[in-house]
Structure 1
């Protein structure tokens with residue numbers, strides 16, 4: 001019988017599941033907005049209601065895993081659980097609900113899994129490939145140079161930037177300035193920590209993953225219904241990303257939600273993710289972004305299949 005395995009990702013904004021068989025054939029891919037990172041930036045604590053939203057989804061995922069006859073898997077937690085004092089409490093319950101191994105990933109591990117997943121299936125390129133993973137609480141940058149993966153995890157994400165600087169509604173001039181300053185400060189730290197980002201990887205192929213990038217691609221395509229074929233490996237220019245950042249910043253969450261392609265649960269934070277994405281592209285000198293629906297989940301699956 002063909003073995004079936006699962007990867008689960010408890011991020012700051014969404015909780016996701018990927019089920020594949022040992023031939024790497026995808027059997028199920030699910031994503032739900034749970035906002036686990038709600039308030040973590042300010043309190044360093046996972047809120048009971050945020051944990052419960054995630055627990056409810058993890059219970060549903062366990063049922064899907066049972067239906068698919070999953071034999072083993074790995075659940076990873078990232079920025080929100082990393083930063084929270086009660087992260088172990090969350091992991092203990094997540095382990096009980098899912099019945100699989102659980103791990104908190106540090107920024108380097110998160111970047112590595114995301115890079116492996118995002119670059120799988122990409123054709124060779126003369127330029128370096130840089131990964132940008134804009135999450136809810138953190139943003140990972142990674143690039144492989146001479147066989148070594150260099151990475152940095154920034155304390156930037158669509159939820160964190162929203163809560164700390166931008167707010168959920170129409171962006172004011174003061175909030176805009178605060179967000180830009182916050183983002184540039186973190187980028188300065190990243191470029192100091194990984195000098196190659198400023199030199200070797202100039203004009204690199206930039207690949208973007210996760211919900212901010214995926215939702216942007218859906219908005220740009222005007223998709224009322226998700227289509228992996230239309231979103232995966234879609235090319236978005238810097239001008240397009242800037243256009244959507246400014247357009248959404250000038251709208252209320254209700255107006256954003258009315259747009260074809262907007263994912264419910266992201267209408268109050270997507271604009272913040274685009275502030276981060278634009279700043280990264282400008283700093284790298286990238287004129288365009290290649291989107292990828294292969295991400296951290298695919299990297300986790302790869303690690304499980306090669307054990």
Structure 2
């Protein structure tokens with residue numbers, strides 16, 4: 001089968017089994033390590049549906065929240081390495097968690113077999129309009145002379161929003177007071193009210209407040225601008241290229257899963273992600289489609305992310321409560 005025939009087979013569920021190195025003979029499980037209803041759950045269920053059509057087997061989605069993703073990740077790390085148990089992993093649940101917790105019950109590298117990326121959403125850096133800064137250089141200047149220090153909020157100790165702000169502080173060479181919350185809802189209310197001054201988070205839940213002018217966006221911590229806020233500069237354009245913070249979503253199997261099974265799962269994943277209907281549904285949620293050319297590419301990306309975020313955690317001396 002040539003490359004054109006292979007793509008055609010993957011695009012057509014009826015022909016999918018002809019294109020796969022391994023075809024599962026029973027349903028698979030996708031573990032989402034968070035409660036139902038969030039972005040992880042929405043993306044995971046849509047991708048599971050698309051992959052199931054191409055694998056010729058149903059994929060049962062299980063939400064196993066707890067400890068910021070540790071409990072669900074543990075289930076997959078300790079499952080049989082046969083390709084039938086999958087994990088929706090991400091920057092927070094797999095990378096950051098393994099650094100901010102003193103100990104996790106699995107090897108965060110050897111315990112998982114990377115399959116492929118799904119999507120990624122860069123964080124935006126926002127402030128209350130009362131902060132006299134309209135870009136990152138002005139924020140740096142304000143923070144350096146502020147007494148008492150400016151504060152920044154996060155959705156919890158060790159979360160992506162916490163680490164992204166810590167990374168920004170390190171790049172700016174400033175000290176800000178950290179105020180952790182239990183979730184984004186109450187935090188946004190306090191940011192709009194001016195009780196906290198800065199918050200770095202994914203674009204989607206922030207966009208309505210930015211467009212209404214109740215909070216001010218200073219930059220997006222990604223490699224390119226976002227179509228939803230095209231006038232918002234990147235952190236590199238603002239003079240801080242090392243500040244890159246995205247919430248990404250990827251598919252993993254249990255460490256030790258045979259390569260041919262990983263290859264089939266990767267092919268089914270990328271075929272599902274090429275579906276324009278699925279792509280439209282995911283991008284409507286404020287994230288960008290981002291796939292991996294191969295499992296090895298995701299493996300390299302995963303190790304690079306671990307090195308980058310591990311350095312931030314160590315410098316900031318962050319430990320989960």
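When distance in nm of label points 7 Å out along Cα→Cβ at positions 56 and 216 is compared over structures 1, 2, which one is greatest?
When distance in nm of label points 7 Å out along Cα→Cβ at positions 56 and 216 is calculated for 1, 2, structure 2 comes out on top.
Using FRET efficiency 1/(1 + (r/R0)^6) of positions 152 and 272 (r between Cβ atoms, R0 = 41 Å, to 0.05) for the comparison, can you identify which of 1, 2 gives the largest number? It would help to have the intermediate numbers written out before the result.
Details: 1: 1.00; 2: 0.65.
Biggest value here belongs to 1.
If you work out volume of the Cα convex hull per residue in Å³, for residues 112-167 alone for 1, 2, which one comes out largest?
2
One of 1, 2 was used to compute relative contact order in percent (Cα under 8 Å, 6 or more apart), and the answer was 27. Which one was it?
2
When mean count of other Cβ atoms within 10 Å over residues 32-39 is calculated for each of the structures 1, 2, which structure yields the highest value?
Values: 1: 22.8; 2: 18.1.
Result for mean count of other Cβ atoms within 10 Å over residues 32-39 over 1, 2: largest is 1.
Mean projected area of the Cα convex hull in nm², for residues 176-287 alone computed as 10.0: which structure among 1, 2?
2
Have a look at 1, 2 and say which one yields 0.80 for FRET efficiency 1/(1 + (r/R0)^6) of positions 80 and 144 (r between Cβ atoms, R0 = 35 Å, to 0.05), as calculated. Numbers along the way, then the final one.
On the way: 1: 0.80; 2: 0.05.
Here the read-out was taken from 1.
Given a value of 15.8 for mean projected area of the Cα convex hull in nm², point me to the structure among 1, 2 it was derived from.
Comparing all candidates, it corresponds to 2.
Just so you know, all these numbers are worked out from the coordinates, no wet-lab data involved. Source: prediction; values computed, not measured. Cβ atoms are built from the backbone, for glycine too; each structure is taken alone.
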